[in-house]
Structures are given as C-alpha cells and as structure tokens.
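Student: Next come the structures, one after another.
Taken together, the values in this text are just the output of simple stated rules run on the coordinates, not laboratory data. The model shown is predicted, which means the values in this text are computed figures rather than measured ones. Cβ atoms are built from the backbone, for glycine too; each structure is taken alone.
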Structure I
Amino acid sequence: MREKILIALKKRIPEDVRVDVSIAENKAFGHYSSNVSFKLAKIRNKAPREIAEGLSLSLSNEKEFEKVEVAGGGFLNFRLSQKVLAHELKDILKKADAYGSKKLSKAKQKKIQVEYISANPTGPLTLANGRGGFLGDAIANVLAAAGHKVEREYYVNDTGNQVRTLGLSLIASAGFIPFEETFYKGEYVKDWALANKTTVKKFKDNPEHLGGLAANHFLKLIKTAIEKKAGIHFDRYTSEKNDVHGKKFIEKALELFKELGVSYEKDGALWLKTTDYGDDKDRVLVTSEKTPTYFLADAGHYFETKVRGFDEKILILGPDHYGYVSRIQAAATIVGLPSSKVIITQAVRLIRGGKEAKMSKRKGLFVTFQELIEDVSPDAARFFFLMISPDTHMDFDLDLAKEKSLKNPVFYAQYAYVRAVSIIKKTKIKKGKEDLSLLGSGEDIHLMLKLSEFPEILEDAAGDYAIHRITKYILELSKAFHNFYEKERVGGVDDELVRARLALVGATAVVLKNALGVLGVSTPKKM
C-alpha cells in the first residue's frame, strides 16, 4: 500500500528529495501520511501547505485513493479506496504463507550474521540471555522474510580465564581448595562438583581441563534450554577455541592491524588505535605479560566473520555491555566488515502479585531463563519479551503471562487466529466466487486496512530491528478482528456477503499466522 503512494508522489516530485510515507496513527484523519511538503518548501521557496494543496489536487484523480487531504501546516493524509483494499485481500489469499515475505535479487540480497545469547558455558542462562535470545531469533526471522541470507550464530567462549575459573570453582566446591570470591557461585557449581567428584579429584591439578569438561556439559544444557524448550534456533555454534584460535584468526588479525598501521606498542603492551574510529580510548590487544586480551579474540572473531563473506553483522548483548560497543564497532570497521550493529538489551524484573518475584531454586542468587520458561509457556515468554523495545527496562508479569484469558496479550492474539479458523470451519456455504466489493462496513474496511499493513510492518522491522512494532501490530490486528466478529455477521446473511466475509476471515488467519510465525510464536489449533 505504501509503495502505491510513494509511486504516485514521485511522479509529481521531480526534485531529488527523500519521500517518506508512514502508516497513520489516527485513522480518523486517513490511512497514511506524508510530510514531503515540508521537505520541498525550501527547495521550491513556498509554504508547505501551499505545496501540499497542489499535490492533493493532483492526487485526487488517482483511483487508488478515496480521498487525499491536507492537514495542519502541510501534512498529506491519504485514504485508500475500497477497491485497492479488496485487491490486496485477494493477494493475501493468493500468496498465503508467502504473504509479507520478499524474494530479492542477488544484487540486493545481503549475507547477514546475527549473533545472540553467546553466554559463557560456565553456568545456566540468565533472563537477559533469554531476552536477547528471543530478540535475535526474531530479527533473524524478519531478515530472512525480507529476502536476505541469514546465519544465526552462538559464539562459544570455550577458552581463556573463565574456563579455568570454572575449574577452580568446582575444585573448591568439592573441598580440595579454599573457595575464593572470584570463583563462580551457585548451586549448579556444587551440584556438578558433587555429581562428578571422582572427575574433579582426578583433574584437581588441571583446572583448565576440568573447566572444559564442565563447560561442555553446561553447553549441552544450554542448547537443550534454548533450542528444545524455548524454540530459539541457531545455524552455527562458533567455537572461540577451534574457529578463532584454532584457525589462526588471532594472528591474522594482528597481521592485518600491523599492515594497516593501526596498532602500536606502549608500556610493553600492544594497543589498537580504536580512538581513530570513535572509541573513547585505545584498547589493549596483548598485555605486557604477552597475554592476548578478550578484545583481541573478539576482533579475531569479527575478522573471521568478514572472511566468511558476510555483508553485515548484528550483535545482541546484555545490559552490562554498554562500554563495549564503541570498541567492537571500531574493530568491525578496521577488519573491513561492511556493516555492524550492536543492540544492547536492558534488564528484566519478574513481577508476581504486584511485587518482584523470588522464584529461583538456586538460593536466590539469580533466576534462570530455564526456570522462567518452565513457569510460563515459551510462547508467552517470547511474546512478552518481544513486546518491549530492547533498550527499555521491563517488568515481566508472571501472573498475566500464565493467565488463559483475553487479558493475556499472547492468548488474545492466538485466540484471534483460532477464532478465525473456527469460523471458516463452521460456516457452511455453497461454493462460489466472492464479491469483495460487498465489504464496505466500517469494520470491514478497518480490518482490510490493518491486514494490508503487514508487509510494511515487516519491511520497517527489517530496516531498524524494532521487533516490538510487530507484536504491537499483531495486537492491533487481533483487536480489529475481534471487533469485526462482534459487530459484523459472517453467517446467516446473504450468501454473497457470507463468501466475501469468509474471504476476509481467511485472510486474517493467514496474516496472523505469518506474523506470529515470524516472531516464533505458535498458532494453536484450539484453545
């Protein structure tokens, strides 16, 4: 729908100016809106409203529009014709599962890597890991629907000091050495140490090896939690040990930095000139003790991503990584990765009975992601996390997430889908060609309009990764359908109107299924 308006406007605007068209918030003033008159004002040396009135007069002859009006100081408001909306309805029914998705030419298709969760395999997943996991999974789905080639990556930090620290924590938990403040805490450490005390004793003098054994075990538990229980998918588990260190990307990155002249020695350490690329200070690559830093390993990982031919990398990190963004973006630029984006998710607080929940089985140290999805359904956890912009702190209402009523947002959306499918199954009507011109009531038009917005919602989300706009859209579409069901009769009216309304209901089921599917939320057969 937006594309039709853009084409119509560009025919009338010879100037080289960006034409923006947005979905109107208040449908009382129109279906779409554009501020292009304000952009043209300086170029044409005219008032925005005068330009808008000229465009409105010219556009009024276009058959796609029922009305084009000028508002305020020069905004253009567009109201689409019923005929255009009916044509889009046919397109929904024709494309079915493919509606909203795109097929791009090789020239336009990007190869994009989305990295998410990537928690150290030294313990259970946190709520922040889960929030980032659902977000990354949904972003990957949206980008794939937009026609891009996407790799979903989990980066496994399976080497370095954290693995050794895990080994020492297990040795201490088994009673072989004193427990230190820097060791990993939590019942999971004690549980593993006690269950594997013979192994701990055998390798108590080799904490790196012991930590590696435990890390492999925890990684298996992580994979089970995220893939089988939460439905979060990955195409590749990239091993820092094997894929970055093992394939010499640390050395290759250092060689590249030297060739580019962006590294230097100071105080016995090797530094990278990240301040030349927007960082607040230069970063150490190799310490004065000749130990590679975590930053160097991450730079090597980004270089490995570049070498494997990716055009873009999206990295999702938790709330404690704000200070990391500038340095990794600098490294991405230096290694030549064409596009890099870092998304920081904010903290999650669980609420039960109006108060912060204490539901951890691990002596209150933290609530694990697996505990959450065992307490509420994976669908509810996913939908609730994705409703809120990742840069916003969120309160997760456990009572609401488990409630099986229309108050629960995910239940509300899934029930709309189930209701649509049920109407189609139960309504008996002789076969015949539907006359969509009969869909003229206010609720008919509003529902058709809302359905037609789906491709644009996906396109926008693929551009700015704002997945919460999709959950908002799903709830708006569900509301439009529930209102339609309450006010308009599908059965018990003229057969031609029944067929037309069934087409509208069928299109609603298609779009709800596709929209929920791109988020990774299921569409149940009954509720």
Structure II
Amino acid sequence: MPKYIFVCGGVMSGVGKGVATASIAKILSWYGYKVTCIKIDPYVNVDAGTMNPIEHGEVFVLKDGTECDQDMGHYERFLNTELTKENYMTTGSVYLSLIQKERSLYFDGKCVEVVPHVPLEVIEKINKAQQLTKADIVIIEIGGTVGEYQNLLFLETVRILRLQKPSDVILILVSYLPYQGEGMELKTKPTQYAIRTLNSAGLQPDFVLARGIKPLDEIRKRKIAFNCNMKIEDIISAPDEKIIYKIPLNFEEDNLGKKILKKLNLKIRREKIKEKSRWKNEIEKILNLEKKVKIGIVGKYFKTGDFVLADAYISVIEAIKHASWYLGYFPEISWLNSEDYEKDTKKLDELKNYDGIIIPGGFGSRGVEGKILAIKYCRENKIPCFGLCYGLQLMVVEFARNVCGLKDAHTTEVNPKTKHPVIDILEEQKKLLKEKLYGGTMRLGDWECQIKKGTTAFQAYRQTKVLERHRHRYEINPKYHEILTNYGFIFSGTSSNGFLVEIGELNQKLHPFFLGTQFHPEFKSRFLYPHPLFVEFIKSSVKNEKRF
C-alpha cells in the first residue's frame, strides 16, 4: 500500500516548499524507500510554458517535453532522477482533463461538480504517477499558500484521501517565521494563523517545518505546539542555508525521516549509509572551499522593480555550483544586465573582471544587442563564453556580423525583415504560430545529439551520442551553415539526421572556450553529477583566472 505525504505552505509564497519536498524525498530514499515527487500548481494555465519567468520564475522542462514549475528541477537534482508529465499538474490541466471526460460521457450523464469530482480527479492523477513510478511513498507539493482561494480544492483532496486512507497520509506545513531585527524574536503568530486556516479546511498538520533566517529555539517550538495542538517534537527547525543540499542533513538532526516513517507505520528498510555519507562529505568539502571562480551571467530576466529575481535562471545557477564544487572552487555569481551595455559600451570592460561569462536562454528583443556586444567582447578578449539556447543563437548572430561580414545578420525573432536571417523558425513552427498554437508546441524535451570528435564538446562528453533537453522555436538557418563553417564556426553537435545544429564552438587554438548549445544542459545537471559542458566551462574559466 503506497503512502502519501502532502506538503503545503503557510504565511507567504517562495517559502521553500520545493527544496523541503526534495529534501524529505532524499532522506526517505536513504532509508531504502522508492520515492517520487509531484507538484500541484494552483494556476489555471495548463502548464508553465506560457508564463513570464519574471512573474513565476524559471520554466523547467522534463525529458518528455513537459514545461513545468522550477520545483520539478529541485526534485530531479536532489533525487538524481528524471520525472515525466505524470509528476506535474495544474488547476488548468485538472479541469481540462475533467471537461474532456465529461464531453466524452465518461460520467454517464451524471452532474459533474467541483466537489467531489475535481479532488477525485487529482487523486486519480496522483495514483497514476505512483503506479507508473512504482513508488512506495509519493510526496505531493501543493503550490501557493494555505488560505488562498485557488488552493481550497487541493486541500479538499488531502481531506478526502485522508478519509479513504487514514493511516497512509500525512500533511506537512512549511511556514515562515518573520524576524524583525536585532533584539527581536522569530514571530510564531503568522504560523499559528496558517495552521488555523488549515483547521478550517478540516486538516491538521502532522509536522511544521519552521522556516526563518535563524534556527527555531525550544521556547518558540513549544509556543507553536501548545497553540496548535501539536507535539513539540513535530515542530522542525528549518533555518536559511547558503547551500540548499545541506537541508536534508539539517532535517536529519531533528530525526525528521524516522519521525515521518513512524507516523506512516513504516520501518527503515535498508539504510544507505555510504550514499548518505558521500552527501555529507561533499557538503563538508564545499563549506571548506577557499578557491573561488567568478562567473557573470549576462541576461535580462533579473529585475522585478527594485529586486533581482534569481529564480528566472535557477537551473543555470545550480549547474554552475555543481561544476564549480566538483572542481574544488566556490562560485561567485554576478548578474549583468545586458541593457546597460546598449546604453554605455564602456561598461563592457567590466566583463574582464570575470573568469567566465554565460549568455543564458530567453525570448524577445529586449536586451539582445547588449548580449551581442558582450559576446563580441568575450570573443575578442578570449574570455570563456558559454551560450545557452538563445545564447548560442546570438553567438551565431555576432559571428555572422563581425567575422563573416554579414552586417545585417540577425534572428527573425527580433528582425523578421533582416537580409541575413542566420537564425530562423522552421516551417512547421510557422504553421503553429499562424494558428496561435503557442502552448506546448516548441521543440521540447529530450533530443539526440551527435558529437563530433576532436572538439571541445567531445572533450567534455567523451562520447559521440547524448540526449539533451530543448525548449525553443528558432534554429540556426541551414542556408547559412556553409558560410559559418567556412569562417571557422564549428558545428560540434548536430541532430541525429545532421540537419539541425545542437552545439557550435570555436577551435580552442582561437579561443579557450567559446561554445553555445541549442539545448539547455542546465536541466540535466545534478548535485553530485555535474553536467560535463558546465565542468568544461568552469575548467576554462579557472585557467582564465590565472591571466590576471
């Protein structure tokens, strides 16, 4: 009989439910259980693909092409696994599925109602994910916070499943405790209100993970427990951590894993001591790193008002960390706004302060010329430069303009009337856009890439065939392949039929690392298993450091 753990949030969004869910899953895997994670997002979008990264954070892509919430990336990175569309749902996808059933007379003429049919549809999807993964324990993260109108149906799902399987379901609340400054304390009242809101939905949490900038002390644990009808040992401290991969170890200090198993009437199957020790040893190594590598990310999805939204590129950030830690360096990551270079080209000189530069993915025209200027500066000054998706496309534009002599070269995404459309959209994509079919219609998910020997890409992969994840509509225009290669741009990775360019680079005799990928390698990087291209980039960046 599978077990179910629901994770919900209190007080505010962005409280760390995704990392908490991934951490709990990791702990339970150390105790010998097969665990899978599901994310439920309360928005009506069918998936995350049509949302602006500034509004919601990065759009993560699964191997089957599902465009989803960034927390799915946390699950894959912590568990070193690959998930599928069955592990992700939204209000929109649940309603869509339910309406399609109603239209096909699945309900045999019955009146289909929000309750109970929506919660029952959610339960059906959860059970399907469990059956496909053969998981012993399913951890379901409910997006947003308790008390939000759009979350009520998912809380009702928990209530119904608890009625059906009272000994197989537990609920964990991740709640924030504000700290107002020196001489103050972590305030428990907002968490008390969050738990009362859960109570009003017919639910009582089994555990509270108390998030805050400081560890939770005994007095405040006792206060939450007393006011919320809980045991003090079920209030778990969850302070901020610089390295999120330390969080499972923090939870284990409070024996969270064993406490969860006890509530679910489970015993430790086979404790993976070596795996847990390796995780712990890696964290200790990272905490003692002294050497640093400075990486700049040139992009535009950074600012929302006066604040920087790092979540827009969270997988890129984690991939940089994985590779840097693996090589014994602590990364110092800086956000460089490409629009600043368009206003003042003298600011490009700041790029020399970094050991390596990344041009990440994106869409649209804003900040594009600034990115192209940054790429040119890196190429001419031999600063390691790594382009991701749109980053590769703009590297091609820069090379075509300034090396091949195609002055008007551009991507038709930005300039549809360019004389030299070195980046263009494929015919099948043109048809989709004409019919306004935007959602889920890009080149998505895993595609095979053939690697050319004797290149930087092969030096990184050490194999000639790999699978990498995509999310884009535009490609390097085949009409310009010949002129680009004639001027020295190497197509070191291509699609299985050789028609599409997956990796482009310059010879290492001309540049230490000038490489771009049409895919998103960051989606496949893991904590203990960094992506080989990021490792190669950081290696080059470390060598670049010694130039100054």
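Student: Upon calculation of FRET efficiency 1/(1 + (r/R0)^6) of positions 273 and 465 (r between Cβ atoms, R0 = 30 Å, to 0.05) from the atomic coordinates, which of the structures I, II produces 0.55?
Tutor: Going through each structure in turn, the value belongs to I.
Student: Which one of I, II has distance in nm of label points 7 Å out along Cα→Cβ at positions 337 and 449, as calculated from the coordinates, equal to 3.1?
Tutor: The read-out comes from structure II.
Student: Then there is this: To which of I, II does the computed value 50, 32, 18 (semi-axes √(5λ) of the Cα gyration tensor in Å) belong?
Tutor: The structure behind it is I.
Student: Out of I, II, which one gives -15000 for helix-only ellipticity at 222 nm (-39500 (n - 2.57) for each DSSP H run of 4 or more, over all residues; to 500) as computed from the coordinates?
Tutor: Working through the options, I get structure I.
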